[in-house]
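Pasting the structures in now, so scroll down.
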Structure P
């Protein structure tokens, strides 16, 4: 799985030009069909369908799904929706209240919060290092009420630092930024060090 730009035309051009490389061996990726059609839940109940591009490494022959940056692996909801839920949870609300705010099932939201909570220290550490790397004079977030809240604050601070360094980042949500920064692994596995 490789997180790529949301613009499918740009991704296709990059793939054909050999600009996308294998995360394992660094060889250029080549087109290799498409993944299955997926329904995605977005903000305000909007639903859309995505058929992710697949690619194959010209070196090691491993195949990769090219997932648009607004999505996270193995999730039916867009990064924005999941991020909104995590921000609400960071305020101290339980999963049932978060689910009611978002109009989603309790089980779905409980799963996000549990997975994020179990990885929150690694996520906080990763985005704190990112903040220090991006900001000229980094302002560390104040300690919050929980490790989950600390991780959400670190993501927000790193996103602000990125927007100060690159103004075009103001058009990218903090949750799309977070997913792109750690290859969509906000919920799925422990991020590697910068």
Structure Q
């Protein structure tokens, strides 16, 4: 999965049509260049490759006011829309997507109906609990992980990661259930 693809599709969907500079500007305003690989080059590469794959429709518009070549405006195709929602749903429901992908999905979560967003996050929470259980299944009860040396530190890291990600997911579910965000429905 690619956070850049999700972000670019999401940015264009929100505008209906947009040229590359506008997409890049939107992503910079969202701060995506700080927490993802959405750089100028990756955005333009994604626009080109997704157009070649039929996920975006590209149309030339009038020449630039600065005298440059015509701008190319992009719109999301039906295939692009399907990919967008698959990436969004997968990132929200996965146990451990990369943080840039999860951040992109959460930033675009309001494109989903509230009940669906909650259900996807509940699936993620369930996966986090299963993952935590699989970690502890091989650790005897009342074990002092500090006595296990570096291996204990690794197990402690994974347990802390599972607990903190589960707590964060549960807080987001709670916020959504209380009406946070204006969702697509």
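None of the figures in this text is laboratory data; all of them are computed from the coordinates on show. Remember, predicted model here, so these are calculated numbers, not experimental data. Cβ atoms are built from the backbone, for glycine too; each structure is taken alone.
Using Cα Rg over 2.2 N^0.38 Å, for residues 81-136 alone for the comparison, can you identify which of P, Q gives the largest number? Please list the in-between numbers first.
Details: P: 1.30; Q: 1.15.
With respect to Cα Rg over 2.2 N^0.38 Å, for residues 81-136 alone, the highest-scoring structure among P, Q is P.
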Original post:
If we compute mean projected area of the Cα convex hull in nm² for structures P, Q, which one ends up with the highest value?
Top reply: Q
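P, Q: which one has distance in nm of label points 7 Å out along Cα→Cβ at positions 9 and 41, as calculated, at 2.5? If you can, show how the numbers build up before the last one.
Working: P: 3.2; Q: 2.5.
It must be structure Q, since only it matches.
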Subject >> Read-out P(r) over Cα pairs in 10 Å bins from 0, in percent, for residues 17-56 alone, computed value 27, 33, 26, 13, 0, structure in P, Q >> reply: P
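For semi-axes √(5λ) of the Cα gyration tensor in Å, for residues 49-128 alone, the calculated result is 29, 17, 10, so let me know which of P, Q that is. Let's see the in-between values first.
Numbers: P: 29, 17, 10; Q: 34, 12, 11.
Label of the originating structure: P.
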**OP:** Name the one structure among P, Q that helix-only ellipticity at 222 nm (-39500 (n - 2.57) for each DSSP H run of 4 or more, over all residues; to 500) of -14000 was derived from.
**Re:** P
Original post:
For FRET efficiency 1/(1 + (r/R0)^6) of positions 73 and 153 (r between Cβ atoms, R0 = 41 Å, to 0.05), which of the structures P, Q scores highest?
Top reply: P
